[in-house]
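Below: a set of structures, written as structure tokens.
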Structure 1
Amino acid sequence: MAKTFTQLIDEARAAVPEIFPWDLEDWLREGKDVLLLDVREPFEYDVMKVKGSLTVPRGVLETAVEWGFEETVPELVQARARDVVVMCRSGNRSLLAGKLLQEMGFEKVHSLQTGLRGWNDNEQALIDESGNAVDIDDGDAFFDTTVLDEQLGPK
């Protein structure tokens, strides 16, 4: 039987531990060895990101974590025993990516609960592609969600 998006997210949430933005900020401040993995699309990552995060779009994640592919990211392939915090805009894609990483042998995967939207809401630092600080209000505008009428389905 087909599953809905919500069912897939619920299954992933049951399997992947989530970490709040303020707890991740504590980890980073304490110098914990953690790989920050941003699975958003390149255009999203270029606009704003967490300093030091690695970008691997969710669409190429399977080949990025294995040797021998054009998309292979050595730092990620070698991170199977490290703490990996997966992040996206709202925390849904990161849950799905986290579950996939677990299935592919990653031992300490976490999803950033509330995603970068929550990171920004908690006034944690974001930078643009040039390394400049992003204003919190600009982050709010970027992470705002708009659903069009035709996306709501039949009435």
Structure 2
Amino acid sequence: MPNTLFSSMHVSSAGLSAQRARLDVVAENVANAESTRTEKGGPYRRRQVVFQAVSTATKPFSSVFQSSFEQGSLQSVKVSKTIEDQRPFREVHDPSNPDADVNGNVKMPNVNTVQEMVDMNSAARSFEANVTVMEASKRMFLKSLELMR
């Protein structure tokens, strides 16, 4: 689908998808900020999304919509993988917790809710920016079609 007419929308839609995945992982991290047990055993480990730039080949053709990017390829984005944050777990002294060790300490997830809120705001702003690009592209295309009449 990425041709010269829709390439900006294609790139923006990939950005929307990537930022949605980032928001999903932030939501998972916040939801598990107090989870001391997982299926793997031990406390929940914070997850992060890794993005990767991918080339989007354009198919050149002669038209009003031809852009200067046709000589090369546009760079889009995709989620490459989701990794676990290897920072150490927090330790809290709570002898009444069933997951406490012999000293009464409980290993808590390495999730910092303040950092997650910052990541959430950043992802939301990036998502909004991609929506704005799509809307601007749509207006440009409609205006171009109007001029061609």
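Computing relative contact order in percent (Cα under 8 Å, 6 or more apart) across structures 1, 2 gives 32 for structure 2.
Between structures 1, 2, the greatest calculated value of volume of the Cα convex hull per residue in Å³, for residues 49-96 alone is seen in 2. Each of 1, 2 could give distance in nm of label points 7 Å out along Cα→Cβ at positions 73 and 137, but the derived value 3.3 comes from 1. Across the set 1, 2, mean count of other Cβ atoms within 10 Å over residues 25-32 reaches its highest value in structure 2. Assuming 3.3 is distance in nm of label points 7 Å out along Cα→Cβ at positions 33 and 129 as calculated from a single structure, say which of 1, 2 it is. Here the read-out was taken from 1.
Taking FRET efficiency 1/(1 + (r/R0)^6) of positions 17 and 89 (r between Cβ atoms, R0 = 25 Å, to 0.05) from the coordinates of each of 1, 2, which one would give 0.80? Walk me through the intermediate numbers first.
On the way: 1: 0.80; 2: 0.20.
Only one of 1, 2 returns 0.80 for FRET efficiency 1/(1 + (r/R0)^6) of positions 17 and 89 (r between Cβ atoms, R0 = 25 Å, to 0.05), namely 1.
Which of the displayed structures (1, 2) returns the greatest value of Kirkwood radius over Cα pairs in Å on calculation? Walk me through the numbers before you get to the answer.
On the way: 1: 16.2; 2: 18.4.
Largest one: structure 2.
If helix-only ellipticity at 222 nm (-39500 (n - 2.57) for each DSSP H run of 4 or more, over all residues; to 500) is computed to be -10500, which of 1, 2 is the source? Checking each candidate, the match is 1.
Laboratory data are not the source of any read-out in this text; all were calculated from the coordinates shown. As the structure is a prediction and not an experimental result, all values here were calculated from the model. Cβ atoms are built from the backbone, for glycine too; each structure is taken alone.
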